[in-house]
1. Compute volume of the Cα convex hull per residue in Å³, for residues 33-128 alone for each of 1, 2, 3 and report the one that scores greatest.
2. With mean count of other Cβ atoms within 10 Å over residues 25-32 coming out at 21.6, pick the structure among 1, 2, 3 it was computed from.
3. Of structures 1, 2, 3, which gives 2.0 when distance in nm of label points 7 Å out along Cα→Cβ at positions 65 and 81 is computed from the coordinates?
4. Name the one structure among 1, 2, 3 that helix-only ellipticity at 222 nm (-39500 (n - 2.57) for each DSSP H run of 4 or more, over all residues; to 500) of -11000 was derived from.
Structure 1
Amino acid sequence: MKDTFDKGLIYKNYRDLVNQWLLEGKTSGENHSPSMLDYTYLNNKRMDRLDKTSKLSEALISSLKQIITKQHWLILVEAWCGDVAQNLPAIARMAEQNKNIELSIIFRDENNEIMNEYLTQGARSIPKLVIFDEGFNELTTWGPRPDPVQDMLLAQQNNPNETYQEYA
């Protein structure tokens, strides 16, 4: 796991890479279709906005500052994923709050073996954050979205009579 972690990207390099791909008409993964490029473009704009406007609560910052041992935060992403765009800026900002937290960003589709260890109800859902201690022993996982939102999504998916408009 340490080798994979060390090959990952820091947040700034991830953002730079996605911007470069967009200039080249590409996205992450193998599917560079117009719709996937549109998703990537939209998500990049979302992340620009969230980088400028999102703020962490004082309580969260205080909790993060209480981490006194080294933690390695590994997050699986893809540039076209809307959930990644909504969550990665906040996770990166959280990691910045404490020098004991090191964040590494890797791509889901390039890391099947790791992704398959962290499925969400059998699906390769992202983002998926895995937190390790200094010896790369797993402490916890999170993702692909906050539990209340995940519960709402699952309830909607399990109710075939409910339309998207009723759900939204």
Structure 2
Amino acid sequence: MASTSLETLLATLASSDVEFIVVGLLAAVAQGAPVTTHDLDIVHRRTPDNIERLLDVLVNTLDARDRGRPEVLRPTAEALAGPGHSLLKTSLGPLDVLGAIEGGRDFDALLPTSRRIELGTSTVYVLDLAMLVELKRESTRRKDQLVLPVLEETLRLRGG
């Protein structure tokens, strides 16, 4: 189950009109997988207007800063415009803002394999469980391999 802070982080992003897809384990949790996560992973649409909205909420609402550095480094529009990863800590918890994921899949490539869920008065896109399983199968990371059987079983039980 996701923590209340991560749920609030997700709701804050959703209410800011930022276009993004939840791609990490929180997407699996939203679809009934019995897993736990400690961060929120998103792939955002990399248009200038969306980057501006995302940067505004990151800096002015969430007090986001680079997670891997002792000095305070804030996210930048230039970093968010690229396909790389911004690993951030926010006032509501860890947030990984990804320009693209495995295979160069960006927002537009992932949208057809995403599901809409309602979160309060906002709509949030989450990566479909079948696509999450596919990505975990492609991954060589140990933690992805460990969670894969749980995701596969959840997909099987859901009829996927």
Structure 3
Amino acid sequence: MGCGEFVAVFGHIFEHSDWITARVWSVGLTSRDDTVTGLFSSFVDVIEGAGREPQLRLLRAHPELAGRVARRENLTGDSRKEQAKAGLQDCSEEESTEFHELNRVYNDKFGFPFILAVRDRNREEILEIFRRRLLNEEEDEFAEALQQVYQIGYLRLHDIE
């Protein structure tokens, strides 16, 4: 499989960040990458080795949850599906207002959107986690956001099988 095909198959794993997939391919695939777990580890290795600025760009590539961006056309199909399954498109006016405010406060505090693997979660649970994570310190939240990106990527990679 050439780089273009590899990116076409796996490039959506990390939101608007197919550079990760291209870098995994350019580093060289090994027998470790023959399994979902192994390939996922290669993705994480690239992200971890990329440094703070590329990691921050990765975080900033994610859409707001239940926000205005979630209603625009540039939301990826994966994100649209994940948010819809969590019921985020069905927010009450009150929930919508709270999500909007939480998104604003979170982004002002941390400099990137709130990221959560929403699969198998509901709106109430998501709001509770959102409120709680706003209390985190910047470095702790950066690390947590990356862990959520990894969880989202892992789930999406499993969906390809």
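No value in this document is a laboratory result; all are computed from the given coordinates. Note that the structure is predicted; figures quoted are calculated from it, not measured. Cβ atoms are built from the backbone, for glycine too; each structure is taken alone.
1. Largest value of volume of the Cα convex hull per residue in Å³, for residues 33-128 alone: 2.
2. Numbers: 1: 15.0; 2: 21.6; 3: 11.9.
That value comes from structure 2.
3. 3
4. 2
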